[in-house]
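Alright, structures below, take your time with them.
FYI, it's all coordinate maths here, none of it is from the lab. Small disclaimer: the values here were computed from a predicted structure and weren't measured. Cβ atoms are built from the backbone, for glycine too; each structure is taken alone.
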Structure P
Amino acid sequence: MAKIKSRKTSFYGNEFDSKAEGEFYLLLREDKNVIDIELQPQYTLLSAFSVPCYRCEGNGKVENKKTLRLNKCTLCSGTGKRMRQPWKYTADFRVTYKDGKEEVIDVKGYANERFPLVKKMFESVMGIELVVWQKNNKKGWVRK
């Protein structure tokens, strides 16, 4: 994956991951229809889960090559299962409007190869659209 070269910036005491994200925040603050802006809301796309340990094949014990005794598997700590971390996604903003409508917004200067998959997973799990805005030098802010 390509490395994204963005600089952290600050506006009104809030730190943003990119200049574009900070500029979009200023745009939201100026919008009279916006009543609340939550920064960096986090969503769980996939809960934590476990898989059988491959080293001990789910038994929790492994044969010691020297003594031929069964020892507790160090990879799974003797449980026979390995835990996988939950898949979490952090959006840029959750915006609430005067009419009660809420939007989850992500500001992109550049979208890597993984982002379309994350967007699709977010929309599938949360049941709402992930709104993506991108700054275009000629057109200004464009909704993708």
Structure Q
Amino acid sequence: MQNVTDLVNQQLDALLYEETDLVANMANAAALLNQSLDQINWVGFYRYVPENDELILGPFQGKVACMHIKNGSGVCGTALAEKHSLRVADVHQFAGHIACDGDSKSEIVIPIIKAGRPLGVLDIDSPILDRFSEKDEALLNDFIDIFVKHID
């Protein structure tokens, strides 16, 4: 099983060099993760819209997805509200899970916060139970740290 690696994080840093647009960087970051990880069925971003206090679907790779997620709802909204990553081994055991794709069995969500301001979340789903390791979580947090330094 291929997991997130330091090389993927180095590739992200090079890929986003001198680009600061949030949506463009989300699109390329999602594509990079999609081509670098196996046993996933969705990877992408939700942008936080403070006026509505919700996450709105952003760039992604995978099947069609839920477009609006209230802050505090589901895995994505909970990670945003609690401002820390969530690694869920079995999404069907997560209270309030929002099932956008019935094939998803595990999920990892990393909030995107810059200067204390929430910008959104990185969301990755897998059709495999317990797909994401502690090492994946740590490296994806590093991935988002690199991502954040490249946006305005």
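Brief remarks on what is shown
- If mean count of other Cβ atoms within 10 Å over residues 25-32 is computed and equals 19.9, the structure in P, Q: Q
- Source structure of the calculated read-out (FRET efficiency 1/(1 + (r/R0)^6) of positions 17 and 33 (r between Cβ atoms, R0 = 25 Å, to 0.05), 0.50) within P, Q: P.
- Origin of the value 1.4, where distance in nm of label points 7 Å out along Cα→Cβ at positions 9 and 105 was derived from one of P, Q: P
- Comparing mean projected area of the Cα convex hull in nm² across structures P, Q, the highest figure comes from P.
- Computing helix-only ellipticity at 222 nm (-39500 (n - 2.57) for each DSSP H run of 4 or more, over all residues; to 500) across structures P, Q gives -10500 for structure Q.
- Comparison across structures P, Q (criterion: distance in nm of label points 7 Å out along Cα→Cβ at positions 57 and 113) gives the highest value for P.
- Origin of the value 27, where relative contact order in percent (Cα under 8 Å, 6 or more apart) was derived from one of P, Q: Q
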